[in-house]
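Down below are the structures I want you to see.
Coordinate-derived values only; no laboratory data. Remember, it's a predicted structure, so these values are computed and weren't measured experimentally. Cβ atoms are built from the backbone, for glycine too; each structure is taken alone.
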Structure I
Amino acid sequence: MLRLTQAVRATAPSGRNVVYGIMDPADLGVLKVPDYQREALPVHSVEEWEKAFYGGEVPPLDLGSRNTWVQPSGVGITIGGDEIYIIDGLQRKTTAQIILAKGGSLFVPVQVYIGTTRDWELARFATLNRDRRAVNPSVLLRNVNQSNPAVAVMYAYTQPGAGTLLGGRVQWSQSPVKGNLFSAVTLLRVVATLHSRFGRGLQDTDVPRLAWGLGDVVEDVTADVFSENLDTFFRTLKGIYDFGKLQRSSKIVPLRLGYMLSMARLFAGYQDFWTGDRLRVSDAVRNGLAAMQFDPLEAKAVSNSGRSIRGLTTRMAEAAQGARRRELMPWS
């Protein structure tokens, strides 16, 4: 329940009913943070925020109320229901709670859209943030995990507690957290390149196009096979460099985007690595790739590259072919 004073009801330009008013700060804990939100950013200056709140300079929190009722209450309005979500203003809400915990008092302006849905809120969230501090593309990817089959598989595979190689190791948030080795966008680009033999445009750099193109691939090869291929690729990578307990990956060549894209391109380009739609990488090939050495200039090139490196893919192919030859003909 949300209690508002100085409240008025109106119809927004979109045609949706909206209530404007000042909320009771005690109700801040009622507001829910939806899954499409980026996380609250660090609060660097509570004093400046306090001045802004007291001076009436803080924009209203933008809220969406899904299952709700609206009732006049004296000179105010009470909004009922247990699904009132923050569409925009998570930072303001977090800071307001810090100020209240210090014993301060403040006015919190809000505008509450009535009868919203997650999809409507998500569209408004994207619109409101288009011209502000850029939302990390990994957050935008996370927000489509319910509607895109490829993103759904990658998201499930990388969740903490998933029991997979990348559980808790991929950044889906605005900023990385401890244990993240690379971003969801990096994962998308690598996995799309790996499956580029099954579709067009999968070595693009445009995140939405990659996501939806890869979604089409998953519908063809099935989610189970796609997840198995993802697991096979990163098991191969773990055999090259054991990232099990690694906390930061910036200095590790096999965990850089250029290296992973080059290896994905290698596997995508040779039929020998595939049985039908399934990726197959032998221990001999993995050991051959693990034995590759990098001089400082080559390591730097991999570090600075956001794309697959043709020369590196060629070296990988030669290492893989040599390893397979020794596997098939150990006497040679």
Structure II
Amino acid sequence: MKGYTQICLVSKQAMPNIIPALMYKPEKVILLTTKEESRTAVNIKNVLKNNSIESYIFKNYVNAYNINSVTDACKSIIISEKSKLILNFTGGTKIMAIAAYEFFRNSQKPSLYCDTEENKIIHFQSGNITYSDINTKISVEDYLQSYGYKLSPYHTTDKKKRAEKNKQFVNFIDNNLDSFLEFIDYIKPRISNEQPKVRIGFGDYDLDPLKSGFELSYKNRTIFETDNINEITGTWFEDYCYFKVIKNKIDDILFGTDIISGDNTENEIDILLTKNCKLYIFSCKNKKETKNINKQDLYELEGLRLLAGGTFAKAFKLVTYIPLASIFKRANELKITLLTIKQLNEFII
């Protein structure tokens, strides 16, 4: 659809405005917005600019519940624009969508609807309806920006580098998961917040303090050395989760991310990824922390999912113990999936 100008009705759900533009690369995009959604329109405009798509916000705000307001805006655009026009009526209120669609249909101009649930773009033209598969990608950063979030200026890729450095250790854990979890259960209460001063052995495992760090052995064979004991007792779990989710064919991923909302509230997220233009949020809790998981953790995760991704975002909390029944029930109500580390092995995005 190159050479077309795409008209979009703006609503809180930014993705249906952005996806068709990224997919079809129109000549430009015109955003029809209410005053209440003007901030969303600016967010969409910025994401389109990131992807080299020209866009502008229509000069007058439309009234979300006034048919004439919407049709007048559409009429003005049709008169002033010289390029071919296509309407994306996925967003806006129902009144806005109906008014704009009817005006374009009566003007014999094409329209489209972005169905993110079925991963389809539905085209309406001259009484005909056709379907196209959504075939585009969006970065995590662009997805967040479309909902008013940005990455912290202090965001780094340190965790991804750490995971790559420890990949061989994570592979060992994956191949010996049951015995490794038993070993971790044994040593954690014996280490507490102190660094181990003497060898700690359990089963086939031995943890030895070195002058410059720690050595972990299995059946008298060194499997991992580190200067940070937490890589053995804690952060291995984040790395393990990272490698498990990237086994899926994903579009983009950020690991260990600080994001900032429009009101400058900062949140740290373990794993954020996009696939099929949807955002997935993972909160990784290691085995020791799992005992402290409560309903408040779920509310925080759900709140972030709604703010950072609308109804198109998926949220998961990764745990190693089976959650309490009351938490499991509440998680289901909030559409948050609780997974044990063993369930993660079989989990497919």
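When you work out mean count of other Cβ atoms within 10 Å over residues 12-19 for each of the structures I, II, which one comes out largest?
On the way: I: 13.5; II: 23.5.
Across I, II, mean count of other Cβ atoms within 10 Å over residues 12-19 peaks for II.
Where does the value 56 come from, among I, II, when percent of Cα pairs over 20 Å apart, for residues 92-179 alone is the thing being computed? Intermediate values should be presented prior to the final figure.
Numbers: I: 56; II: 66.
Going through each structure in turn, the value belongs to I.
From I, II, which structure was FRET efficiency 1/(1 + (r/R0)^6) of positions 52 and 316 (r between Cβ atoms, R0 = 41 Å, to 0.05) = 0.15 calculated on? Please list the in-between numbers first.
Values: I: 0.15; II: 0.80.
Considering all the candidates, the number was obtained from I.
Work out the source of 3.1 here, i.e. which of I, II gives that when distance in nm of label points 7 Å out along Cα→Cβ at positions 244 and 276 is computed. Walk me through the numbers on the way to the answer.
Working: I: 3.1; II: 2.1.
Among I, II, the structure yielding 3.1 for distance in nm of label points 7 Å out along Cα→Cβ at positions 244 and 276 is I.
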